[in-house]
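Got some structures for you, see below.
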Structure P
Amino acid sequence: MKHPQELQNNLLLELVQQAKNTEVGKKYGFHSITSYKRFQDQVPLSRYEDMKQDIERSRNGEANIFWPEDIKYFAMSSGTTNARSKFIPVSQQSLQDCHYAAAKDLLCMYLNNNPESRLFTGKGLRLGGSKKLDKKSGTAAGDLSSILIDNMPFWADYSSTPGNEVALMDNWEKKMPAIVRETIDEKVTSLAGVPSWMLVLLNNVLETTRKNNILEVWPDMEVFFHGGVSFDPYQEPYKKLLPNDNIKYYETYNASEGFFAIQDRNDSKDLLLMLDYGIFYEFIPMSTYETPHQQVLPLEQVSTGENYAIVITTNAGLWRYKIGDTIRFTSTSPYRIKVTGRTKHHINVFGEELIIENAEAALKQTIQKVPCIIKDYTVAPVFMKGREKGAHEWIIEFDQPPRDGEEFKKLLDEHLQAVNSDYAAKRDNNTTLNQPLIHFANGNVFYRWLKSKDKLGGQHKIPRLSNSREYIEELLEIHHSMDSLSSPN
């Protein structure tokens, strides 16, 4: 907080020095990099596709490619255009100096802000991913949460529930009741996990115990540490589950690529950017993103109010890597941020990280089986209410509709699961997401919507995926009004 620019500049040179004898270090002349300017000039921006071949080599046991340390773990993340899942390298250094350092900092910040806390008189209920670590050539791949739990120090495991055997189960249908059985008689004082997944678990707890709210099960509950998706849609459900105004909610910004920011104050809506976890940051103003005039700025040149794409260089061998997230600075002294979304249209309300490429690929495969011609479409989330699970809601307009509409809907859902492993996990046995709601639009619904916005013309596009229901509610209103007009009196 006191010396951010100096810390970041020193960190960059340390990372470059550590990796100067790797393949990547030799390729880009790390030995001659003595300043940020030279780093910027010599090392290109990268995406997952640029690293994919090197990552596959590393997964097969090759060493010293992009980081001098042997990489034993790879965190699975949502797929790209050419891959169902990404495999993000997780080094031992990043485990210790980034992810575990962040967990300790989070606890310290919370306790500092709440000196009356009795957090350690009970246990923290952790809800990790449901993928099993997949051993291969001495390496392993799985959800980041499963990697963290598998490597957790004994003191953290001792104060957590459920135990590792249940926490690392890969069958979600069996895992959910196992977690409930193991935790309902524990003294639980905190929760940690993704809001959507945790909501499913807590509703299962209430169904099992037949209690009215979670505080009747765990009266000593005091804080929920959450991250992964926006908490905004979940505020009301959690108020009902935890009906006490003293319950604290602490947000984190962590990803497979690293742990980036922590809510460092009670009841705050912004996060402190953590600058000493082995991650060097750069930022691309979205006003210039992927244009001929694209700018890439170090931390010292950012300003509040602007939307930026994040670029990271890490102690796991990601070099000037565009992670696809966008943030906005709310303060530059210290550096505090809000996560504003993705560089591409997407839906990530439940941790499914559905991107346009997934939707397009699934539609293409569906059309091959059920011939039709799609004119326009849009997708939005159906938020959880009480114990109801979420879903995706589609409006699709056809030039030539499918002969079998129900088969089309069924196959679209199956193909979405095939191209996106995170979506598939949420749909598995309807654990978090119910079957999508799909409306076949009548007439020129999208045309009428664009006209109402004064956006007719080739430069105005239909928003394909959105994390909010703003667009779809307006389109549904037009759709239903046209339905009523076409119906007989």
Structure Q
Amino acid sequence: MLIKKIVNKYSTKRLKRIDNFVKHPFTVQEATLFDLINKAKDTEWGKRYRFDSIRDVEYFRTWLPLQTYEDVRPYIDRMLDGEQNVLWHSDIKWFAMSSGTTDDKSKLIPVSEEALSSCHFRGGYDVLAIYANKNPNTKIFTSKTLTLGGSHQINKKNNDSYFGDLSAILIENIPRWANLVRTPSAKIALLSNFDEKLNLIAQNSVKENVVAFTGVPSWNMVLMKHLLEHTKKNNILQIWPEMELFIHGGVCFDPYREQFQKLIPSPTMNYMETYNASEGFFAIQNDLQSDDMLLMLDYGVYYEFIPIEHIGKDFPEAISLDQVELNRNYAIVITTNSGLWRYIIGDTVVFTSLEPFKIKISGRTKQFINAFGEELIVDNAEKALKEACAATNAVISEYTAGPVFMTGEQNGAHEWLIEFEKEPDSISAFTERLDIALCSLNSDYEAKRTKNITLRMPIVQSLPKGAFYKWMKQRGKLGGQNKVPRLSNDRKYLDEIRKIEHG
């Protein structure tokens, strides 16, 4: 009950502050930016870009260049070696491994003490505050939440710096009281061997009264199935009858929703999405009846947005929050309290509301198929697959897609490798509905498909169950924030997966 009192006291204050930034978004964001500039003015970066001379937002946007990871990597490498006061004023000893989905090597993202306390942990507390406010009879403060930690334990770079999966860093730094309401133990959660972790969770956490769980849907799906196999139960409610909440993020939940509803057949089960990346905690689903998320504006993160059609230009223009429009794709640019300055994170979003500012994640700047001018993005793919599944009674576990390039004899195509939880009534019918849906969602795709002028009918290959797990395991990317790449503009992933299946 003590924990519930602590959270209730926190919740009252935070809900008022959330209401404040909802009402005054531009004031809060501008104050955030100049707080960051003031704190970092004496850093190497601050001196280089004369932070002490920045007086307005427009000057900030024109004076500081946009940054990618490759741009800031030399500075991060120095910080990893123990140098301080480079990008941020306070000492940084934590670095989150961000594998992304399209790069083979992990990025190491600096995580300051300020980012831990006022961004990542504040985001976690706000999730609980928002949920409890709407569900006053919740048992999340008197029972356990299962947290499926990352696949990388904390590694020691030197005496001054450590790196690992973000979830591992959070577990290492989490307040003591929070450990009273979570499972498994930190020792188990931080295991780097994912299969061993699943086995130990099955042995230990089934004894707890778990009412909620958190993490990436795909890996939690693997865990849930493992638990059912271990306990010989038919669904999760037979293990944990009071299960009420899944806090998820990392990938689109739609392809997994039906599977989770079968695993947890409860009419009162709640699903709550968050946008928590290695670079920061950005958004929370504050209305469980709507699948968009409230952009959190007082976490020490200043936001800018690049219209997606400008990505790839030599000097793309980033706009502030007051300039965004509904239903347009934007790449997110962040300035953070870990010393990332005008950093292009790689995610794309669509604004669904401007009062308050609410978003949906629409994809990745590097995840698309544009081999033939079709400009197919992840959001198109997710919606089209959902329609194809509904039309053919199919359920998808995982998928990836890429181009089949033109030859002298044939036009190009898109190849889809799909692992079905439930096979469609007919693969050919599924393929046809997928194609029709893509044409309705994407006019460029439709133009290339007209009379097969550039693209012929998609090629859909059904993979055996476990195929993507086998591939991710071979790549050393099980668990944590690792995700199956959805779309690629080349055949690298398609050929790797097909080689495993036929090898």
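Please treat every number below as a calculation from the coordinates, not as lab data. Small disclaimer: the values here were computed from a predicted structure and weren't measured. Cβ atoms are built from the backbone, for glycine too; each structure is taken alone.
Here is how the numbers come out for the structure above:
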quantity	calculated
Which of P, Q leads on distance in nm of label points 7 Å out along Cα→Cβ at positions 60 and 468, largest value	P
Distance in nm of label points 7 Å out along Cα→Cβ at positions 156 and 228 - highest-scoring structure of P, Q	Q
